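**Q** Pasting the structures here.
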Structure P
Amino acid sequence: MHEVVTLEGWSSPFVESVTRTSFATGGSMQIQPDGCWDVVIFRNGDTTTVLRTGLTTAAVCHDYAAGDEILSIAFKPSSFMPLMPGEVMRDQGVVLDLIGKDRFRLGSDVLEIPTLETVDGFVRKLVRNSIVEDNRVVASIVSGHPMAMSERTLQRHFLKTTGVTYKTFTQIERAQKAVVLLQQGRPAADVAFALGYADQPHMIRSVKAIMGVTPGQAARS
């Protein structure tokens with residue numbers, strides 16, 4: 001059993017979502033790709049781990065223990081961390097060094113480990129110290145209104161910032177949408193047609209490869 005709390009009433013041009021998950025029992029769960037990269041804080045008792053993860057292209061299985069708490073700050077695909085660019089962080093995770101019990105090192109900066117209540121200040125400091133920047137070129141591509149520049153330049157910006165090509169990014173987005181529609185009870189054939197898959201088998205293969213579930217499993221979840 002676990003409880004998920006989402007930070008409401010706060011928005012940032014850099015952050016997609018903030019969630020805190022608390023686990024009452026042990027078990028395992030699949031963490032599915034969402035087109036974002038994250039700063040994740042794992043806590044259990046006196047033990048804290050700070051992890052910087054890149055954008056993922058396939059589901060990851062996470063084992064958890066009773067008492068675990070995970071704070072996940074999901075950064076938008078247009079948010080760029082020069083110290084750890086997307087192109088070297090795809091499907092990777094880096095454990096960051098702790099300084100005492102409540103701080104960690106990120107490059108030359110020492111930062112307070114954020115909580116759900118202090119995420120706003122944490123993100124503002126990342127931006128103020130130029131640890132995280134906004135890539136407007138990538139933001140324009142994701143919004144569907146790309147800036148006027150060559151296709152090669154657009155793709156170079158996208159790959160460096162996110163770690164994936166725009167084609168791969170759209171495949172992840174489409175698989176996400178498929179899972180949501182299947183969970184809502186839409187027939188698999190209808191979902192495949194609505195999202196532009198070649199056919200139902202094409203959707204099944206794509207959703208399984210990216211999200212780690214079959215349409216039937218998604219519908220039952």
Structure Q
Amino acid sequence: MILTCKLISNDIKLPLGIALVDMYAKCGQLQKSRMVFDSMTEKDGICWNAMISGYGMNGYAESALEIFRRMEESNVMPNEITFLCLLSADAGLAEEGKYVFARMLSYSLNPNLNHYTCMVDLLGRSGNLQEAKAMVLSMPMSPDNGVWGALLGHCKTYNQVEMRISIATYVINSEPENDGYYILLANLYSSIGRWEEAENVRRAMKERCSTGKKAAWSVL
């Protein structure tokens with residue numbers, strides 16, 4: 001703390017200040033991190049992002065949003081990293097996450113797969129599974145395993161077997177080369193006693209492996 005106070009009294013320069021904000025936050029010493037941040041007379045976007053990320057990684061979503069609002073008031077332009085830090089901080093807080101996502105779009109920034117994964121995760125955590133599924137299906141790029149995994153994981157948490165079947169079926173049609181989803185779908189059918197359908201899925205997977213042809217399935 002003595003070292004921190006001495007540095008603050010000497011007006012910390014930007015590169016050192018950012019490093020200290022980040023270091024203290026990663027060590028869980030948010031009071032010191034914020035002390036350094038507040039003492040800096042010059043703050044660029046990287047500095048603001050470091051403080052937002054620091055609060056987010058330690059579970060202080062409201063504090064991260066407070067810093068973001070101050071960033072906007074200071075006329076510092078947020079970027080894709082800013083919003084990724086905020087969405088990561090908002091895990092489970094659906095309304096806050098939707099607000100952040102809307103703000104990102106208002107800056108004409110294009111969300112990438114990481115932003116969508118965070119959104120699907122926070123919507124799923126809060127039980128908004130249909131909204132999460134709708135977001136995935138409306139994405140401007142192809143969802144990756146991280147996005148599908150987040151959605152399927154939360155469907156499992158909320159015991160939504162039929163939705164998991166629907167999603168796995170959809171992904172098989174989109175990614176017929178991915179054996180994992182055939183296995184998942186077969187296991188899901190087996191878990192609810194739909195043995196014939198489970199066997200049909202396993203048979204389709206074997207046929208695809210032997211012929212290389214795409215197996216088509218109807219979305220439930």
Structure R
Amino acid sequence: MSDNDELQQIAHLRREYTKGGLRRRDLPAAPLTLFERWLSQACEAKLADPTAMVVATVDEHGQPYQRIVLLKHYDEKGMVFYTNLGSRKAHQIENNPRVSLLFPWHTLERQVMVIGKAERLSTLEVMKYFHSRPRDSQIGAWVSKQSSRISARGILESKFLELKQKFQQGEVPLPSFWGGFRVSLEQIEFWQGGEHRLHDRFLYQRENDAWKIDRLAP
């Protein structure tokens with residue numbers, strides 16, 4: 001069998017989804033109630049990085065980009081993540097704040113998609129979170145000009161050691177180029193794998209101060 005033939009075997013990789021369904025009668029009125037329940041179950045199942053989410057943005061030409069970041073807070077106002085404000089994602093959000101988030105909880109045969117508008121966090125919010133991070137992570141935020149091209153990893157490592165020496169006394173200051181975004185909750189879709197590919201999908205859409213719930217075909 002050639003290497004190409006072996007690669008083509010991926011077409012036969014599949015499994016049945018058997019961990020249970022999702023029924024309309026079991027849905028809470030507010031999506032965050034279900035999200036919190038599912039996130040808690042993802043943590044209890046000891047999934048690797050249960051707060052990891054894919055953030056999708058588009059550039060000025062309509063080219064989509066995706067990357068994984070960590071959810072750091074959520075409430076009725078939205079879902080929060082932090083990043084370098086000079087990064088590609090931050091520039092794209094400034095140009096087009098409409099984004100989507102995806103939580104891929106494969107082991108539980110679940111995923112959650114959020115659609116909304118990203119807005120910059122206040123300096124106070126950013127500073128509070130920044131100083132809660134491990135000290136080396138704070139210094140690491142100073143090191144990288146995210147998304148820029150570099151010739152070798154050694155450049156980052158040397159810069160880290162230099163800044164660690166510089167900031168050895170006192171508090172590490174908040175970089176002016178580091179911040180965060182809150183993604184509003186306009187639509188939230190919950191997906192639960194089902195047998196025979198008859199998956200359960202429910203879409204919550206915000207309508208004024210309430211949520212409309214629709215079942216979607218898999």
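**Q** Could you tell me which structure in P, Q, R was used to calculate distance in nm of label points 7 Å out along Cα→Cβ at positions 42 and 194 as 6.3?
**A** Q
**Q** Given a value of 25, 11, 8 for semi-axes √(5λ) of the Cα gyration tensor in Å, for residues 82-121 alone, calculated from one of P, Q, R, which structure does it belong to?
**A** Matching structure: R.
**Q** Shifting gears a bit: Out of P, Q, R, choose the structure whose coordinates give helix-only ellipticity at 222 nm (-39500 (n - 2.57) for each DSSP H run of 4 or more, over all residues; to 500) equal to -8000 when calculated.
**A** Checking each candidate, the match is R.
**Q** Further question on the same structure: Which structure, out of P, Q, R, was volume of the Cα convex hull per residue in Å³, for residues 58-145 alone derived from, given a value of 133?
**A** Of the options listed, only R reproduces it.
**Q** A follow-up question, please. When relative contact order in percent (Cα under 8 Å, 6 or more apart) is calculated for each of the structures P, Q, R, which structure yields the highest value?
**A** Going through P, Q, R one by one, relative contact order in percent (Cα under 8 Å, 6 or more apart) is largest in R.
Every read-out reported here was derived from the displayed coordinates using simple, explicitly stated rules and does not represent laboratory data. Since the structure is predicted, the reported quantities are computational estimates derived from the model, not experimental observations. Cβ atoms are built from the backbone, for glycine too; each structure is taken alone.
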